[in-house]
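These notes open a run of structures that come right after.
Derivation of every value follows stated rules applied to the coordinates shown; laboratory data play no part. Here the structure is a predicted model, which is why all the values come from computation and not from measurement. Cβ atoms are built from the backbone, for glycine too; each structure is taken alone.
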Structure 1
Amino acid sequence: MPLQLPSTETEIDAFLAAFESKTLPKERWTHAAHVLVGACYVHEHGEAAATVRMRERVSAYNVAVGGENTASSGYHETITVFWIKLLALLHERYEGLGRGAFLRLALAEYGDRRDTLREFYDFDVVGSEEARRLWIAPTARQLD
């Protein structure tokens, strides 16, 4: 059974607070949770600031739950930037939506589409040490 994501403004705020304070249980940090947090940051701060926030907070969260950010595990720059860019494009298309409506849209579009990267990259982006360290733009299809 999939874990329930927050749906009310109060639940969303509590989820973000738990993630940012590094108290969110590791099992709740799913792909859909990444999308939810990224969508919140894009909605509230815009693409550039959302990218910085995700970079810093995912890296810190990984360490807090016992992980490491190394050349082969933990934080992944290309995946993070890719998803923030994708969410920013969605936000641009649906400008004016409130946070809750935008999060529901983002989760409906991408919450269960973890493999979306394969549509945009013609190499194993997940396994690439270079892509883990540095942003690599899509190679198979442009973001638009």
Structure 2
Amino acid sequence: MTQPIHILNGPNLNLLGTREPDVYGTLSLKEIEQACAKHARDLGYEILFRQSNHEGELIDWLHDANVNACAVVFNPAAFTHTSVALHDAVRAIEPPVIEVHLSQTAAREAFRHHSYIALAARGSITGLGLQSYLLGINAAITSLGN
């Protein structure tokens, strides 16, 4: 059986559904997880879905994905714009990493226009709400060459 796709989520995403719904939408993180699981299953893959507010834990999960995932869909949230350590962790692992964001970061505050993760990821999908995740799964699978 193929290893799962790891879907990793960064800080404050546990508040989805109630946090700035005009920016991030009204879906909860649990609802996004359920949609991702169904979409991946329809494509013949399983997922491991995780969220942390702690940078070091996300780094540990990226290291774990190097051994236990076929690919990673990663929403680093605010760490996108600040974390060289996450950038280095993405560069250090073999599975393809697709960066995703619910909101269109390029159309937001100037400090959100730069992504350290995009410099290391296979690709980035932003601004499409839930579709960013689903397209991220598609891109991750395509990156595997299957």
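Which of the displayed structures (1, 2) returns the greatest value of Cα Rg over 2.2 N^0.38 Å on calculation?
Largest value of Cα Rg over 2.2 N^0.38 Å: 1.
Comparing 1, 2, where is mean count of other Cβ atoms within 10 Å over residues 8-15 highest?
Max of mean count of other Cβ atoms within 10 Å over residues 8-15: 2.
Taking helix-only ellipticity at 222 nm (-39500 (n - 2.57) for each DSSP H run of 4 or more, over all residues; to 500) from the coordinates of each of 1, 2, which one would give -11500?
2
Taking Cα Rg over 2.2 N^0.38 Å, for residues 56-127 alone from the coordinates of each of 1, 2, which one would give 1.04?
Structure 2 accounts for this read-out.
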